[in-house]
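Dropping the structures in below, format is structure tokens.
Just so it is clear, none of the values below were taken in a lab; they were calculated from the coordinates. None of these values were measured; they are calculated from a predicted model. Cβ atoms are built from the backbone, for glycine too; each structure is taken alone.
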Structure I
Amino acid sequence: MTQTASGYDDLVATLNLFAAPAAIEPLAFGTALDQLGSDAYTLTATITVLPFLQPFPLGVFALVGSAAFLVLGLQLFRGEQNLSLPNKIRHLTLSLRTRQVLVNTCLKIMHFFHRFTKPRLRFLVEGKLGQQVGGFIFLAVGVIVAIPLAGMPFKNLFPSLAVLFYCTGETEHDGLMAIFSLICIVLSVILYSIVLYIAWKFGAAAIHHFFWK
């Protein structure tokens, strides 16, 4: 998984292309990846995480997205260069309006990250170790987003940031972003553990009191 010095600009251009009108709408996820180069793990992960940036429960898509991250993570951890996704994931469709809203949100976050990134700690995002770090992050995100939390809003915030942090760090050769990504994974585990403990200890009524009162 290699990126040139212009990797950030390439990623921005790719996202803008993903948000552009397609010949056939709604656009199938697999068709978009074929056009963008489906062997690019960073591009695929960034596009896959877009639906998780919104605050509402994703239902079945959360499981499909989880499967996508598990596949991404496993292949990346193994060092496989050619990415392949199951047909169920490739056949998912997103409308033009949905893609534009999600991409605009993603670009705002990435532009903010871009202001603080620079090449450093490159071993965390390059070479075999960088692939293993990225693979672990994607695998962890795949497990986390599959956990149901009774429709809690923004439950996927930290996992989504973990993916965007790593992808930005990979394109900018900034290993510090990979560290931030791992911190987001830890925060996700802590948050989920607290919510699940409350659910086990006090039941659904307590969750409703704490999060929706």
Structure II
Amino acid sequence: MKSILATIFSIVVFAGCARPQTDAKIFPGVNEKASTNEAVATFAEGCFWHTEIVFQSLVGVRDAVSGYAGGTATNPDYEKVGSGETGHAESVQVYYDPSKISFETLVKAFFASHDPTQINRQGNDVGTQYRSIAFYRNEKEKQIIEAEMKRITDGKKYAGKIATEVKPFAKFYPAEEYHQEYILHHPENPYVQNVSIPDFERFRKEFKGNFKS
């Protein structure tokens, strides 16, 4: 997020009070005890503020927690991950009900809500912490991820090759509390107004999913 703040600041200065308006409804996660049939999935697709609201907008998802995964360092924090030395990427841990939404649908939402061809970045957010990763917990999930990547490639949606890493899940570290539900609590933030919300609105228009209302 830091890499584009200077650009966003200049936009805000020139735009004055004319901030973008949005009708997008942001659904918070529900922090409650998991049901007996609840499953977990983990994805990394750039800024976790954005990823969080993408998954929490889908029927069947109880919560999406921002955090760090994919690296080797233990107990990472935002500054350490931002240095690029931990190997971790900004990620979300998605808690969902498989009877209401499938892992396959989550994977489709993942690929529909970011550009998987970008390497170590999403837009102007640059660094290994913003790389695209789809984590799997068993062989079936791995096959679902790879099948969706093949479908996208065969459909020639992108000119470039998909750069998403497909990795076995190892460990997830929740991010600092101030990152959780960030967009819901800070709708006035320039990055949220000019990057997160427009990206989310594009996702809602393009993805044929079952959205909360």
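Taking Rg and Dmax of the Cα atoms in Å, for residues 49-136 alone from the coordinates of each of I, II, which one would give 15.4, 39? It would help to have the intermediate numbers written out before the result.
Values: I: 15.4, 39; II: 13.3, 40.
Considering all the candidates, the number was obtained from I.
Once distance in nm of label points 7 Å out along Cα→Cβ at positions 33 and 193 is calculated for every structure in I, II, which label goes with the largest value? Walk me through the numbers on the way to the answer.
Details: I: 3.2; II: 4.3.
Largest value of distance in nm of label points 7 Å out along Cα→Cβ at positions 33 and 193: II.
Using distance in nm of label points 7 Å out along Cα→Cβ at positions 25 and 201 as the calculated read-out, with 4.9 as its value, let me know the right label among I, II.
Working: I: 4.9; II: 1.7.
For distance in nm of label points 7 Å out along Cα→Cβ at positions 25 and 201, the value 4.9 is produced by structure I.
Given a value of -21500 for helix-only ellipticity at 222 nm (-39500 (n - 2.57) for each DSSP H run of 4 or more, over all residues; to 500), calculated from one of I, II, which structure does it belong to?
For helix-only ellipticity at 222 nm (-39500 (n - 2.57) for each DSSP H run of 4 or more, over all residues; to 500), the value -21500 is produced by structure I.
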